[in-house]
1. Of the structures labelled P, Q, which one yields -14500 when helix-only ellipticity at 222 nm (-39500 (n - 2.57) for each DSSP H run of 4 or more, over all residues; to 500) is computed from its coordinates?
2. Which of P, Q yields 0.05 for FRET efficiency 1/(1 + (r/R0)^6) of positions 300 and 452 (r between Cβ atoms, R0 = 35 Å, to 0.05), as computed?
3. Can you spot which of P, Q the value 20 was calculated from, given it is percent of Cα pairs over 44 Å apart?
4. Computing percent of Cα pairs over 28 Å apart, for residues 188-435 alone for each of P, Q, which one ends up highest?
Structure P
Amino acid sequence: MSDESAWSEPPRVLAVDDESVVCESIRRVLSQEGYEVTTTTSSRQGLELVRKEAFDLLLLDIKMPDVDGIHFLRETRAVSPETEVIIVTGYATIETAVEAIKLGAFDYLEKPVSPPQLIVAAARALERKRLIDLTQRLRSELETRHRIGNVICSSPKMRAVMQLVAKVAPANSTVLVSGETGTGKDVIARAIHYNSPRKDKPFVVADCASLSESLLESELFGHVRGAFTGAVRDRKGLTETARGGTLFLDEISTISPQVQGSLLRLIQEHEIRPVGSDKAVSVDVRVIAATNKDLQELVRAGTFRDDLFYRLSVVTIRIPPLRERREEIPLLAHFFVKRIAEELGKPIDLISPQAMALLEGHDWPGNVRELENLMERAVLLADGRAIGPEAIPLGGGEDSAPWDHVPDDARTLADQKKELRAEAVDRLERLFVLKALRRSEWSVSGAARAVGMQRPNFHALMRKHGITSPKGMAGAEEEEPQEGAV
């Protein structure tokens with residue numbers, strides 16, 4: 001039978017047959033399998049049940065005196081398309097079987113039906129329904145997660161990014177997403193896809209940096225049998241898999257000139273040529289590319305085609321690094337902790353002020369991905385409800401700097417000492433401001449008074465370090481937008 005543990009409640013089955021003995025037989029057999037079974041010998045009553053209640057599976061006779069089974073099937077597909085239907089009849093013909101399957105019936109059984117045959121057919125139908133429901137739920141969750149309003153962003157720079165995403169999502173234009181490694185270029189690409197008319201079609205990722213030139217071309221555009229050693233049959237590429245949807249080309253800067261030419265043909269002509277084939281294949285996909293390199297520099301260096309660059313960059317979206325939007329660190333950190341703690345089944349929902357100060361004072365060279373990985377480690381190591389500073393390994397140490405960063409002469413040593421002093425002062429000022437704000441419950445005036453500073457001077461320190469008061473927090477003041485605030 002279907003795996004009952006996969007269902008939150010017993011699957012609901014409706015059997016409609018004008019023979020009461022058949023209804024009773026179905027009820028007895030499937031009830032023993034753990035299903036909740038309702039039966040009726042009236043097809044009119046059966047239709048009323050389908051219209052009023054939700055059933056996972058319908059077992060339906062074709063020949064009935066009041067409402068014909070084919071008409072019943074049409075009505076069921078109209079009012080309850082998610083219900084799986086199995087036709088059970090003693091009047092089997094090829095014509096009725098074909099018509100029933102065309103109308104959406106899952107299976108067609110001829111009477112008399114043995115209990116094992118009924119059990120297997122019901123289990124297969126319910127398993128398909130479970131998988132369809134799971135797919136729809138996951139798609140809905142994915143779309144919700146990448147809905148523009150649900151992408152975590154509170155800084156002016158990221159709000160500007162999401163406003164641009166909202167404008168370009170409904171179009172079919174190619175988009176180039178640029179940003180440092182770990183900034184979330186794939187998140188932006190998915191947000192564009194799931195807020196576009198293509199959202200019900202595939203979103204296919206091609207990691208251009210992970211494959212050699214020959215393998216990447218075959219992976220993207222497919223190949224025909226005999227195209228190269230090991231090509232024993234025709235194979236579709238990722239571009240055809242994404243038909244009607246979006247093809248996301250990650251790390252586009254790494255592709256070879258030959259693949260660049262094939263990609264240009266895809267964007268300009270909407271067609272591809274599988275490896276080893278002399279026939280073009282038409283394909284409808286939207287292309288979104290991502291890079292952590294400056295493609296214009298590569299164009300000037302002659303390693304990237306200028307015509308492809310202009311085709312890719314119809315719209316360019318630059319994602320700022322995390323150090324340029326520090327006000328989002330608390331939001332992101334809490335989001336990751338909540339999600340990871342739920343996945344691991346740990347009762348953690350707090351980050352201590354000392355731990356948060358460490359997070360906010362770090363420059364995050366690995367950006368959001370580094371923060372996510374660090375929070376996963378912190379959740380794993382933390383005891384109790386809160387993550388403390390001991391779970392945040394950002395304090396450094398004598399072995400934390402590689403030897404190739406140690407100066408070789410006195411002049412370089414003096415220069416680096418000045419730089420380190422400036423960095424230390426910046427870090428100390430930032431932590432000083434954050435501590436004062438937390439102690440005053442994010443009241444800027446209260447924090448300034450508590451530390452003995454004039455409010456304009458304290459606010460200047462906040463602007464210098466990109467710190468803003470979170471709206472909605474108890475005690476937080478509404479601040480007028482300040483020029484240069486991030």
Structure Q
Amino acid sequence: MLDDARKLFVGPRLKRLRRERNLSQARMAEELGLSPSYLNLMERNQRPITAQVLIRLSHAYSLDPREFATDDHERGISDLEEVFADPLFRSAPVSRLELRETVENAPSVAEAINRLYRAYVSMRGAGEVSSPFLRDRDRAEDAPQENPVERVRDLVHEAKNHFAELDEAAEALASDLQLTGHEPFYAIADRLRAKHGIRVRVMPIDVMSDSLRRYDHHRRQLLISELVDGSGRTFQAAYQLAFAEMRETIDALAQGLEAQDGPARRLLKVSLGNYFAGALMMPYAKFHAAAEAMGYDVDVLSARFGASFEQVAHRLTTLARPGARGIPFFLVRVDSAGNVSKRFSSGRFPFSQYGGTCPLWNVHATFKTPGQIVTQIVELPDTSRWFSIARAVRRASNPWGVPDPQFAVGLGCELKYAHRLVYARGLDLTAPDPTPIGINCRLCERLACPQRAAPPLMHRLTVDEMTRGVSPFTFDAS
């Protein structure tokens with residue numbers, strides 16, 4: 001539950017919980033069996049919260065004590081650090097302590113700063129690609145909308161990448177489909193045809209040269225390219241079934257998470273449809289039990305559930321059901337140029353909002369060894385340690401002469417969970433030799449890094465014409 005040797009101060013979160021429930025200090029103190037003065041001291045971080053109080057909180061307000069005891073502010077702090085690393089703020093540096101206080105005490109202000117900065121970045125980017133001579137300087141333009149992809153990523157992260165309604169519905173439906181005795185793809189296709197009048201057809205490449213899946217509303221046909229492999233075909237059929245049977249639930253979830261109708265909400269619906277498809281292929285209880293029993297062996301899970309490596313890795317980041325939680329994994333997918341095209345986390349790994357990943361992280365090395373899983377223990381600048389596995393994957397087959405896009409999928413967790421993974425067997429996790437990495441070059445403060453591509457934005461670049469160090473950039477680390 002709670003390490004007695006570690007004092008846990010949760011004052012801002014406790015105060016925020018009380019205000020969200022519209023409770024006075026006296027009322028909350030009464031419900032928790034505390035004196036108002038003691039509750040006041042805890043809210044001001046002058047007293048740590050105890051395991052007993054955490055238990056009372058969980059019973060009184062239907063909270064998971066582990067979630068309440070977890071320091072969930074690190075990502076918010078990392079996001080603000082990235083914002084204030086912009087040269088725009090170089091003359092007014094903000095310390096990490098001040099950022100932590102902002103995130104803990106005024107989370108809405110921190111989110112507003114993030115959204116304002118994203119709008120600024122969008123405006124700056126638009127200005128760089130448009131001609132200044134075509135602008136009407138006297139016209140009042142609306143502020144650009146934030147990137148809908150980033151917005152959806154944030155919404156999914158805030159939900160801890162877990163949607164209980166979709167998991168429960170997918171489990172019930174998977175149980176019904178198993179009664180047919182068919183393989184998953186054919187069982188789903190039969191369901192679409194029999195209940196919804198939708199025919200599933202696998203089409204040749206000359207018919208679907210530019211798409212992998214297309215739904216023909218007029219003919220009520222789901223068309224899937226022949227280039228999509230078996231697990232992909234099952235997933236695409238399951239995605240269609242999500243909108244045939246769960247549209248109201250998906251619409252309600254999307255509206256609850258994103259009040260404004262627009263690209264972000266529509267993209268969120270796609271993400272929720274994908275979530276349901278994965279949950280249908282890998283029903284929660286069976287998948288969680290198998291993952292625990294097999295030491296989270298992704299290849300074995302892939303074989304057992306008829307899913308791809310990437311599908312299984314993604315599903316592992318969603319195992320947050322109370323009473324049946326999996327390891328809190330993060331997932332990142334990058335291309336050979338280092339661009340991040342997918343990231344999910346049920347933990348607190350500090351993803352970068354802008355820019356790529358650290359080249360010292362061996363997720364990039366998998367392109368040299370396709371099909372092989374590589375492991376690594378890494379240490380971030382904040383001294384947190386993580387265990388990761390990575391492998392290069394392909395999305396679909398391609399005809400001869402067409403570029404074959406490849407991606408690297410990295411899956412990781414905090415080092416303290418690594419002993420539960422089959423990939424860590426035989427390693428001495430008590431005395432690891434981690435690889436020091438950063439978030440990305442512009443946010444990393446490590447000195448003498450041979451892979452550094454840019455100086456850190458929070459420090460002043462120094463130039464010595466008579467010296468060439470290991471790193472192409474030197475800077476004032478003070």
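Read the figures in this text as sums done on the coordinates, not as results from a lab. Since the structure is predicted, the reported quantities are computational estimates derived from the model, not experimental observations. Cβ atoms are built from the backbone, for glycine too; each structure is taken alone.
1. Details: P: -14500; Q: -12500.
Matching structure: P.
2. On the way: P: 0.05; Q: 0.35.
The read-out was computed on structure P.
3. On the way: P: 41; Q: 20.
Matching structure: Q.
4. Structure P gives the largest value of percent of Cα pairs over 28 Å apart, for residues 188-435 alone among P, Q.
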